[in-house]
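S.K.: Structures given as structure tokens follow.
Nothing in this text is a laboratory measurement; each read-out follows from the coordinates by a stated rule. Everything numeric here is computed off the predicted structure, so don't read it as measured data.
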Structure P
Amino acid sequence: MARFEAVTSVEGHRAAVALSGECDLSAREECTAALLAAVETSPQVVVDLGGLTFLDSSGVHALVTAFRAAQDRGRRLSVVGAAGMVAHVLEITGVGGLLSPRGDADADGARNG
């Protein structure tokens with residue numbers, strides 16, 4: 001089984017969290033902790049799912065939990081880079097639309113919001 005990894009980088013008002021490997025029940029706590037830490041750090045969080053090979057309901061739950069935490073704090077969280085099965089899971093659950101960048105995925109969007 002592929003190992004899960006969450007790598008966060010912060011530049012200005014934006015945090016980028018790159019997820020890779022398999023985001024399932026065994027990775028849920030690590031994923032949720034990384035996403036919530038990014039929400040606490042920055043007003044705009046962009047989660048790059050390009051490195052994920054698997055996403056189940058536990059991973060979806062982590063994304064939605066972080067999204068709600070961002071909303072509660074007046075911040076934004078969006079996802080980019082989903083492909084294949086990961087994109088399909090986001091699409092069929094409706095979470096992909098909820099977490100879409102809405103045209104503000106660049107760093108300037110964070111400064112204007």
Structure Q
Amino acid sequence: MTVVRSVALFVLAALFEIGGAWLVWQGIREHKGWAWIGAGVIALGLYGAVATLQSDDHFGRILAAYGGVFVAGSIAWGVVADGYRPDRWDLIGALICLSGMAVLMYAPRGG
């Protein structure tokens with residue numbers, strides 16, 4: 001699997017997981033109702049399915065690497081959906097997490 005395809009899958013997974021959690025949040029905390037909650041639950045299920053499309057056979061590695069994508073994606077989602085303004089420490093932390101993801105997934109490994 002190419003790095004580009006793998007990164008695209010991580011981004012798609014992030015959209016489903018973060019979007020799903022946000023929909024559930026909106027349904028409960030913002031009183032938007034069961035339709036929002038249901039859509040969120042479906043999106044969260046799709047996140048789980050997309051994660052299986054990564055070519056690495058190690059669930060733990062994929063999920064750990066996805067954690068870095070989740071951190072950065074959550075900050076980006078907050079900026080777009082909620083008007084959140086990250087400070088430099090948020091951005092540095094997100095870059096550290098993405099660096100960790102790259103090491104976990106794409107470092108050269110022996111046979």
Structure R
Amino acid sequence: MPIIPIWMQTAGLLTLSNVFMTMAWYGHLKTLANKPWWIAALISWSIALFEYLLQVPANRIGYQQFSLAQLKIMQEVITLSVFVPFAMLYMDQPFKLDYVWAAMCMTGAVYFIFRG
């Protein structure tokens with residue numbers, strides 16, 4: 001049975017975590033807009049529990065190979081990668097060129113944090 005590399009375990013868990021995080025943070029704006037804020041908060045917290053059940057092991061696994069700064073930048077790149085499709089497909093937001101500029105800035109951040 002092949003062992004999954006640490007970077008792949010970390011990125012996979014962080015991606016799944018981000019799906020839950022994005023839904024918890026922003027999904028209620030569409031699905032619970034007509035409900036009181038405290039109902040949206042309770043539902044968001046329950047979704048966020050699954051985020052943390054994935055995010056905490058992801059960071060513990062990743063910290064075996066990556067620095068704290070590298071984990072943070074990896075998280076931010078994954079967040080943008082999850083958020084843009086979510087915004088467009090689920091929240092019906094138009095594509096913005098600003099997403100490209102943000103991704104280019106993230107590319108710079110990845111370069112500076114991961115360079116040898």
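S.K.: Given a computed value of 15.5 for Kirkwood radius over Cα pairs in Å, which structure among P, Q, R does it belong to?
M.R.: On the way: P: 13.6; Q: 14.9; R: 15.5.
Of the options listed, only R reproduces it.
S.K.: Figure out for me which of the structures P, Q, R the number 1.02 belongs to, where Rg/Rh (Cα atoms, Kirkwood Rh), for residues 9-48 alone was derived from the coordinates.
M.R.: Numbers: P: 1.00; Q: 1.02; R: 1.10.
Checking each candidate, the match is Q.
S.K.: Given that helix-only ellipticity at 222 nm (-39500 (n - 2.57) for each DSSP H run of 4 or more, over all residues; to 500), derived from a single structure, equals -13000, which label among P, Q, R identifies that structure?
M.R.: It traces back to P.
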